[in-house]
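Each reported figure results from applying straightforward, stated rules to the coordinates on display, with no laboratory input. The structure displayed is predicted, hence computed values, not measured ones. Cβ atoms are built from the backbone, for glycine too; each structure is taken alone.
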Structure P
Amino acid sequence: MWDKLALILLVVGGINWGLVGMFELDLVAWMFGGAASILSRLIYILVALSAVWCISFLFRDRSPVRAEG
């Protein structure tokens, strides 16, 4: 559950940064009253924490589990 939530937040952050880069539009800031508003800052923090969480994906063992029978 936490992995999926972190990935969703990371996608939101990536799309937001893409919009900033292509159109100079910070969608999060636009939706929540500016980049310095409490809600915008909270979303930026959650996206950053999800990025840190997703770093752990690089080091997890995802080999398939074999059923013994």
Structure Q
Amino acid sequence: MEDNAANIIKLTAREKSILHEIAAGRTTPQIAECLGLSPETVKWYRKQLLAKFSATTSAEVVRKAILNGII
């Protein structure tokens, strides 16, 4: 996955913004407040990112995104 992930993984604009906030170390409530979303919506996007990156933690999502030039 890590060789071509940037070409394979397609993120929406909202997923990208959530990913950048996660990478900045913000919590779900902080992301929700910053982006004007409910915490439940942010949790849903986090789950989407975990699935798209085949990851089990947010740290793993960020690591894979960095390694593949997505962020």
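For which of P, Q does helix-only ellipticity at 222 nm (-39500 (n - 2.57) for each DSSP H run of 4 or more, over all residues; to 500), calculated from the coordinates, equal -19000? Traced to structure Q. Computed over structures P, Q, mean count of other Cβ atoms within 10 Å over residues 14-21 reaches its largest value in Q.
Kindly point out which one of P, Q the value 40 was derived from, the read-out being relative contact order in percent (Cα under 8 Å, 6 or more apart). The read-out comes from structure Q. Looking at structures P, Q, which one was semi-axes √(5λ) of the Cα gyration tensor in Å calculated from, given that it came out as 21, 11, 11? Considering all the candidates, the number was obtained from Q.
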